[in-house]
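Peer 1: Listed after this line are the structures, all set down as structure tokens.
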Structure P
């Protein structure tokens, strides 16, 4: 589909002798022509990054492009370094598939050129509509496959795995990369629209390649071939920004299948990573299992004060509200790998203050937290207790 889209964009640009770009509904770049005439830095940046800057996305949306039926003229912005633009909605009735963009400068777009662009937009809309229908059909096939792949029935699981790793899907011998996308609480219609937006995201599939996408147990599962491990920072950032652009209100957890691990176990780890990403602010909505750190130790456990105490009972006195400062100090020390200098820097305190607090901690709970498995349990207990504590 992308090759056909690129050809339509190139043909229209040649006809107009103007640069043409096509974005999806999330304003993620799908195709761009060679440059003709005036160009601005944001256009160049979007071609290189395959997505527009968030500030520019917010700016153009203020002109009502998401609900427009006819072309929308957007003035230049000195602050954003943008030239005037025209957004032609790629719309079929109530369904919006994206936008066709023209730079409206040097010289401005003429009425006849806009007529040609609108005609070209109709052909592009039809291509995107057809592709969306194919993706909807694929999801209908993916839903029973992933239900079997992650289910308890061994025969169904084996049959689903054979189909998923067959030549028509991910390919023989594929090791799986599983993303679990969790939508924040809302009404059923909103959640369904959110799942629909991500499922139809051409930019997301452009990034990850062949994939199976379907709802699984309250999440939207995205199953693709595993790439380099761990995934690069650039890949993770692009996956997150692309998925979030399709539907902002979500959290993503990512897990690569381990050798000998069942797909169901891999999905469970990805789903847990999504839960952590949604509930723990430091992850900002996206978490790889491999980067959860001490949160891995809480996998499968309820997030309750009782669990925190059970993980390391000697810490009980430290977990009382009146000792929150000491608990935060010990958690920061453990997060810093026992490095006093790093702890001092993180807490913005003097080294002697740290030593004073550590002595107080030892007086209160002893030193069972300082070695071996005791340190693991104490770290997990403090992570959970700090998360559960009310904000001061």
Structure Q
């Protein structure tokens, strides 16, 4: 009987060893990028047969909400992908682990990663994530079939007949797109002490200009992300303002007719100023030792030169690995050169927890002015009020 029990126990232990370690990875990657990441995960698993990466996709807000709930319930995924502006919230909540404390993490790889990528995931001197992509910025994408000369100003864009139903499309009511217009007039969302600055003349001018683009028919009256994307792909708009995550998709549709350029200067102001950010991968707190070590291995793998070049080649996003960023495959690519030029004149996305309050304040203000429910002055005043209230709630 004793021998039989030992045999059963040995069989169980062997089965467990064969199963290996499962690392849950929750992400919000664009679905068109799935094949690239699935290929990378499969390659990693082949090299590390004792580790299984289970990828789970969520939309941005669902990912944030579900990760927080899972973390507080004591059952988080090992890894979670997110934009840089989530790091402040997650770190304050204590649900992600400082990278230097991650068991099995090879700190030597940090020297291979672009400094600006690491900086955006650092809070009070502590690194809380590893950048996986850099940029995440909006750029002017155009169809060369209709555009022979790229306009330097919005006045020029608005005055030119491109032979399309619409001249420009973008996600009209989404603050991530709107913030570039606000900054083009010299305004910004925070002061030096991270106090909201949404009720200023610069912000009001930016709101008025966005309304003008709609009122003049330059942009469709009803234009969300899906509508903008569809109109541009169907050749009904000459231009679209969209992010670097869409470049590979547009290249498939437009081929050699796809062009990238800096978003033009606004009327009476300066160039549109997109926010720039890294997309980070964070390690959850409270993991088992073997899971944490396996997660650390995946972080090193996905930031390696060869893997970063593969992501860049397939997705047309900018790499975070220094050697990959300086590789001729990147430096000689016209699309990536245009994307880099726009990124370099962007403004880094603040990574402080108060950024959540800013997004919550900008959205209703932008919607109100676009719908005609408020003037720019009224919208700016209300946005400032909401931001201050939200930040006060956070600090209670």
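Peer 1: Rg and Dmax of the Cα atoms in Å computed as 25.6, 83: which structure among P, Q?
Peer 2: Values: P: 25.6, 83; Q: 23.1, 90.
The read-out comes from structure P.
Peer 1: While we're here: Here mean count of other Cβ atoms within 10 Å over residues 206-213 was calculated and came to 18.4; which of the structures P, Q was it taken from? Spell out each step's value before the answer.
Peer 2: Working: P: 18.4; Q: 21.9.
Traced to structure P.
Peer 1: If you don't mind, another one. Work out the source of 4.3 here, i.e. which of P, Q gives that when distance in nm of label points 7 Å out along Cα→Cβ at positions 270 and 366 is computed.
Peer 2: Traced to structure P.
Peer 1: Here's another thing I want to ask about it. To which of P, Q does the computed value 1.1 (distance in nm of label points 7 Å out along Cα→Cβ at positions 102 and 278) belong? Could the numbers behind the result be given before it?
Peer 2: Numbers: P: 4.4; Q: 1.1.
Going label by label, the one that fits is Q.
Peer 1: Compute mean count of other Cβ atoms within 10 Å over residues 78-85 for each of P, Q and report the one that scores greatest.
Peer 2: Numbers: P: 15.6; Q: 24.8.
Going through P, Q one by one, mean count of other Cβ atoms within 10 Å over residues 78-85 peaks for structure Q.
Peer 1: Comparing relative contact order in percent (Cα under 8 Å, 6 or more apart) across P, Q, which structure shows the greatest value? Before the final figure, lay out the partial values.
Peer 2: Numbers: P: 11; Q: 25.
Going through P, Q one by one, relative contact order in percent (Cα under 8 Å, 6 or more apart) is largest in Q.
Throughout, read-outs are computed from the coordinates displayed, never taken from laboratory work. All figures in this text were calculated on a predicted structure; none of them were measured in a lab. Cβ atoms are built from the backbone, for glycine too; each structure is taken alone.
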